[in-house]
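Trainee: These notes open a run of structures that come right after.
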Structure I
Amino acid sequence: MLHGAFGPDIHTPLFGIVFMRSDSSRSVTYLDQFWFTPSFQENPIAKDFQSRLVHSLLEAGFALTSQVENANVVFQIVNDKTRPFRRQHYAVYVIGVSFVPTLDPHYDLLKQFYSTHIRSLSNILIVVAGSLDDPTFVITTLERGAVLLSSQENTLEQRYQKLVDRIAPLMRSHLIIRNHFHPDLQPSLWNGTRHTSSLSRAGQILESWDLLPAPFPMEDYLSAEDMAHVRRLFGIGGLSYGNLSVRHEDGSFWMSASGVDKSRLHDIGRDILLVTGFDVADESIHLSVPENLTPRRVSVDAIEHWKIYQQYPQVGAIIHVHAWMPGIVATEFNYPCGSKELADEVAKQLAFADDPAHAVIGLKNHGLTITGDSPEEILSRIHDRVVRQVPMQ
């Protein structure tokens, strides 16, 4: 995903974990309130966009607030003149909006706008191209999704409704990315096990199949100040894609770390971590790590893997890649990585599978979650069926 938008790995939503918090003194939840930065009032196109989007968001049940401190969703303009909105708390979900004259029909949408997305420190980016009367929308996600909303709808109102239909599930997502480290890993596990070796080999195979995009070099696109802000607020240093896990014992499992090269999984506590539990009260993933080690965060999708292993004890391993397979069942919405909603939806889809222990679930506009006996067994089932391009719907 960054935390909410980048998270540790984009598989991190990064920036902004969203918490469901209700306020009994108000008729809406804290999560349902949104705010626009003042820069939207500085030019007619942005002002018109704001007015129409506000109308559609209100129709969808969101509430506009005039106080930024009350908002859990912030819309910001993204251009060369404006600075990224600075969250005071990681529970704020930021949506960037970039206005461009036209789209290049010959150039991949993600390549056109992904670096802009990263520079904006936004959870998602909306690109608005064209005129006030005939806009085209592009939505990019940290999970490397890019969706074009064409202008085939009959009215502008319908077009904005379609935009809200796309972003509403993201705005309401509840991310689980807190990590709680316990320096109590048994010394006999410090050098790994046969299970961690299987994760390492699987990562190398996925790399040879070209299914692991290179980690995104955030430091090449963010200023030193912005990079320090991201590290301080979210505890991350880069974005990587895909993750792997394998069951250990007593409900625990080994999983790849966030922001690392998945084809080079070697060090326990740094590249591979042991997930031992999930604390519902403080919504944190608990991990056992070696003593005297500064650990990396576990992949943002740990909550999804945790729910699968808990609900389906016959599952021995899970692989997630940004790829696709024809004819598979897919989630209804493109929830962010690391969100409770995505974890619940995947677990629900597995319940409908003929064999939950050997299933392939499509994540809409995102990729695949695949269960199996072991990483090797999963790879043997999918090696001649996977396609690199994820269809965008």
Structure II
Amino acid sequence: MTIGYYISKINASDGGIYQYSVYILKMLLSSNEIKKIYLFYSLNQKSTFGTFLNNSKVIPVLHDRSGRIYNYQKKLAEFFLTRYYLRQSNSTFAYKLYSFINPDRRFLNRFKPDVLHVPRQHSPSYNLNYPVVVSMHDVQQLHYPEFFSPLERIYRSIGYYTSLSEASHVIVSYEHVKKDIKKYFKSIAADVTVCAVPMNEDWTEIKAQTDSDLLKKKYNLPDKFILTPAATWEHKNHRAVLEALSILRHKGEKVFWVSTGNKTAYYSTIEEKIIELGLEDQVIFTGLVSDADLVGLFKMTSLVVIPTLYEAGSGPLFEAMRYQVPVICSNITSLPDTIRNDEFLFDPHNYKKIAELISVGLSDKNFIERNKANSLKRITELQNGDFAPAFLSAYQSAIEFHKNKSKSA
């Protein structure tokens, strides 16, 4: 099978989507069923994806269009696609205009993969000469609409609807996301397949890590700290950890907290809360860090805390378990099924419980050993999984769907 894999402009600042894209690519490269991969990339990815671009299976395809004319054509094409779906008339004129105008469609149709997989919610083009598979990561805007502006909710709703309607197949990582799609987007014709994230490809590698002494100097780290790797989006719930630290401080426990990840616009609100609670001397927000720095921080920390309010799945939870670092997390979406032990879960709104678990996770040796044993058990189970068949089955379904759609057109 020949796969088109579209990662253009997916970067580390995209957080989980970036990591997910890497995991899938490693799986595709290791699969005997995949003979060739058209890897669509952008110029700024050469350093990050350089090893992959040089792989014998990969045919690198630079796709990094920009400029006034290109942007105008893209916006006009999207307008006609949106108009076609919102008007819901029998006329296909708007759809034909979308297909004709979209510059990415002309470019992508020059290639002949069996299927194109876009590891994010939207493909640069639909109505191609071959099937398009998209990965849907979550429908957070439907669970926490207050985290999005009215305009963002409108754009997301339209974007998700058109993407789900146009895709030949949809891949999700967790059952709860599939249920949400089936519930909120009932009219879509394409099927949805749950394909677990193939992190086992990553676990077999020995990752570079920055020396602890260098990290201490670089980020001015204390000897003992807890860690939360998460961009400062509101749903990541950094506030919960701040409230927990404040509770502990009033009890005489001074806990230091390091949080890594992209500083979004919401970071200013977090800063205000830090000042309000008087925690300036206990909290370090590093911003984005290199992969080597992050591995080093995982191995240095005493406890990983994941307070998220909504998550399709948590990469940091898997990483903490992998590195045998004690970890506690929210009892939401897929996280309980990932950790599979209620002792290490908390309600993300219950600050007292979070404070209690942080305290125990830093001081109770038996708790720490039980936590590590649980992580080892879960990682062993996950490492032995074969993830490729589910993806290959989804690709095959997309090919069949596209054939049948072409016949009925």
Structure III
Amino acid sequence: MTKLNRAKFTKEVTVPSVEIPSKNVGKCMSVFKKYLLKMEKLKPVTEVQGNDEKRKLLLDPILFEKLDKLREDDQQKLSELDINKNCFSNTCLHLEYHNFRMDDIFKAVLPEGKEGCTSYSRIGHIIHLNLRDHLLPYKNLIGEVLVDKLIGVKTVVNKSSAIDSTYRNFQMEVLAGEADFVAEVKENMCTFKFDFSQVYWNSRLCTEHERIIKLLPQKSVLFDVFAGVGPFSVPAAKVRKCRVFANDLNPSSYHWLKENVRLNKVENVETFNLDGRQFIREQMPPFFLTKPTEPIHVTMNLPALAVEFLDAFIGLLSGVELDPLPDITVHVYSFCEESSAFSEMRNKVESALKHSIEDEQIVELVDVRDVSPKKHMLRLSFRIPPDVLTKAIEEEASSEPKRLKLDLETQD
């Protein structure tokens, strides 16, 4: 079945049942609760027609065999309540599609011996799938079942292209429901609204967003280089009372970032629609010249490219007289191979900065999540070495030809 036929799930089944006095239902539940038949829109405790003093418990035929198969102590409890084998019988039930759970439906129609539809992301009323090839013939069926069975779901989409490295969105195909992509999500005591088809949002990063918010000191300063729709910026301002400079290159993300600032009634957020390097080089130095005393943090959550933008910090304060220099903590993300993830992450950052990072400058190195069996998303939180910030621009420029020559030699 590749097209959902709900009528195919209509059937008559026979299940074991037991009739007990109504007054003893609560006492019997200590024995029967784990054996009750659990199906949607079907009550396992029903009335007995013509007898108000009795109740019938419907039991799962897979879990329950017969009375003498129960544990001895359970049999003793039932005996004390005058429940014996004569109380048990079989009951015929008329079942339809609406009685079956989502997992049971998928098990019945999807290929045996292969991974089923076991994972999805929920973004408000939207279910986001990333179906494997063997499930694509069943994609519309899967979509319809999800809309039917998950409360509040109106739209099911499947990822049909890789994530765009510039704007971090991707092409998607509507499998079932409405083509309504404007979703509303609650996370970390904030409400986020956005067009899921135009921006990047990953519900699986909720815990990581919370970790960063907890790392930020109260009333500190946050520069969010790749802010998206604001999962770091908005709660930082609302929950931690930070002063926030939030930036994203994607015009749609920028639009919804501003909307979420308004929606959550936070006033201490300035928003920008700039390239990441431009944002770092244009917005940070003027702020540092005000000689802030608050802790300064920078989030760079663009795992595919963020490390490459670290070069914007090289010489950022070259020729600027500041004493003391600002203490800047950067939280940068990247994808790394599982076998050497931690060393690879540190090497990437040091290579981009063209400067080593001492152990005492590392705040933490975190394995955020598994992207695939051999690919992990990592975060390195570290304090930028002062020498990186003050490196002479002339020195950086003069070293570029040598680096270019070395790259060419390596390619040969």
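What follows draws every value from the coordinates through simple rules; no lab data is involved. For clarity, every value in this text was computed on a predicted model and none was experimentally measured. Cβ atoms are built from the backbone, for glycine too; each structure is taken alone.
Trainee: I, II, III: which one has mean count of other Cβ atoms within 10 Å over residues 48-55, as calculated, at 17.9?
Mentor: On the way: I: 17.9; II: 15.0; III: 11.1.
It traces back to I.
Trainee: Suppose P(r) over Cα pairs in 20 Å bins from 0, in percent works out to 21, 38, 26, 12, 2; of I, II, III, which structure was it derived from?
Mentor: Numbers: I: 29, 57, 14, 0; II: 25, 55, 20, 1; III: 21, 38, 26, 12, 2.
Considering all the candidates, the number was obtained from III.
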